[in-house]
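Enquirer: Pasting the structures here.
Read-outs: derived from the displayed coordinates by stated rules, not from any lab. Note that the structure is predicted; figures quoted are calculated from it, not measured. Cβ atoms are built from the backbone, for glycine too; each structure is taken alone.
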Structure 1
Amino acid sequence: MNKKEFLDTLRKNLSNLPNEEINDILYDYEEHFNVGLERGKSEYDISKELGNPIKLAKSYKATILINEVKKSPNTTNVFKAVVATMALGFFNMIFILGPFLGLVGSLVGLYGASIGITMGGLGMIFAPILKGLFTFSTIISINPIACMFLGLSMTCFGLLFTILNVHISKWFFKCTIKYLNWNVDIIKK
C-alpha cells in the first residue's frame, strides 16, 4: 500500500479520537514515510515496515482509553479500555476477557456477601422486637439482648467488609489498568 492509502486507512480507523490526536498521529507516520523515502525505500516497503494501519489505530485507541482511565478511574472508562484492548485481536480477547470477568465475578460475590452479612445483622437486631410475628421464632429461644448485640456486631462487620470491598475495587481498577498497559505494550512490540 502506498503512503496515501496507508494514511487514509489510518485516519478512517482513528475517526473516534479527537482531531488533535489524529493529526499528531498522522504527522508522525508522515514523517516515517518522509524519512524512509529519503533513505531510498519505496512507499510499499515503508508501509510494510510500519504494519497494518487498522491494527495501529486499534492500538492507539486502546492506549488513549487506558490513559483516560488513569485520569478518571470509573467503571465505564475501565470497561471501554477493556473492550478496546480486546479488539486488538482474538488471542488478546482470551487473555483479557477471562481474567477480567473472573475478577468482576469475584467482586460481585464479595459485595453480595457484605450486603448479606449486613442484612443478616439487621435482621438479628430486630428479631427480638418482631418475635411474635413469626412462628419459627418461638421455637428458638435466645436471649433478646444477646441477639441484638450479635446482630449489631454482624452489621458492623458487614459494613467494614463493604468498606474493604471498596478498597479492593480501587486496587482492582489500578491492576486492570496496569495489565491492559502491559498487554498493549506486548502487542506493539
Structure 2
Amino acid sequence: MIDKKRKFILASRSPRRAHLLHQIGMKFSIQESNVDEIIDTTKTPAENVMSLSLQKALAVASRAASGIVIGSDTIVVLQKQILGKPETRREAAMMLHKLSGRTHTVFTGFAIVDAQSKRSLIDYEKTKVTFRALSNKEIQEYVRSGSPLDKAGAYGIQDDYGAVFVQRIDGCYYTVVGFPLTKFYIALQKFLQSS
C-alpha cells in the first residue's frame, strides 16, 4: 500500500504520529523541525495548522537531499479560543477546566513536501469533541501524570484518562490523536502518483 522504495521523513518527534504512520506500514526516519509553533491570530485555525505543518516540512526538506517530508500540527479550539500545548501544569489544569462539560474542535493539518523539488501538498481535518463534566480530582490526577504537557488542549484522547474524559466525537478519531490518517493516506497516494 505504501511504496517501500520511497524515502520518507517525519518532521515531528510526536510518538503518536510515528505510531500512526507505522500503523499504515510506512517506513521513515524522524527529523525534528525545530519550528516554533507560533499561532497567527489573523489566520483561521485551519490556516494555522496548515501553515505550521508546511513550515515544519519545509524546514526539514531544506536539510534533506531527497525524500518525502511529512509535517503536521494540531490545535484545539474552544469558542474561538485556541488552546495550544500548556507550558505549565497550572495552565494544563486551567485548559481542562475550560473543556469540562463542553464541546470543542480539534484541527490537525498535514503537509507533504518533496525535498528535492519542494513540490508540496497541504490539507487539514477537523473533529468536534465533547467532554463530560470532569471533577477537580480527576483533572489534578491527570495533570500530575505529566501527560497533558506535550498535547494541544492539555489532553490525549488515547491516554488512560483522556479516553474517559471524552463523551463523544463527531469526525475522524485520528485527527484528535494528532494525525488525520485516512485523509493523509489518500492525499499521499495522489501526491506520489503525480510525481
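Enquirer: Hey, FRET efficiency 1/(1 + (r/R0)^6) of positions 98 and 130 (r between Cβ atoms, R0 = 30 Å, to 0.05) derived from one of 1, 2 reads 0.10; which structure?
Expert: It was calculated from structure 1.
Enquirer: Here is a follow-up. Tell me which structure, out of 1, 2, gives 59, 13, 12 once semi-axes √(5λ) of the Cα gyration tensor in Å is calculated.
Expert: That value comes from structure 1.
Enquirer: OK, next. Figure out for me which of the structures 1, 2 the number -28500 belongs to, where helix-only ellipticity at 222 nm (-39500 (n - 2.57) for each DSSP H run of 4 or more, over all residues; to 500) was derived from the coordinates.
Expert: The read-out was computed on structure 1.
Enquirer: 1, 2: which one has Rg and Dmax of the Cα atoms in Å, for residues 18-105 alone, as calculated, at 16.6, 55?
Expert: Only structure 1 yields this read-out.
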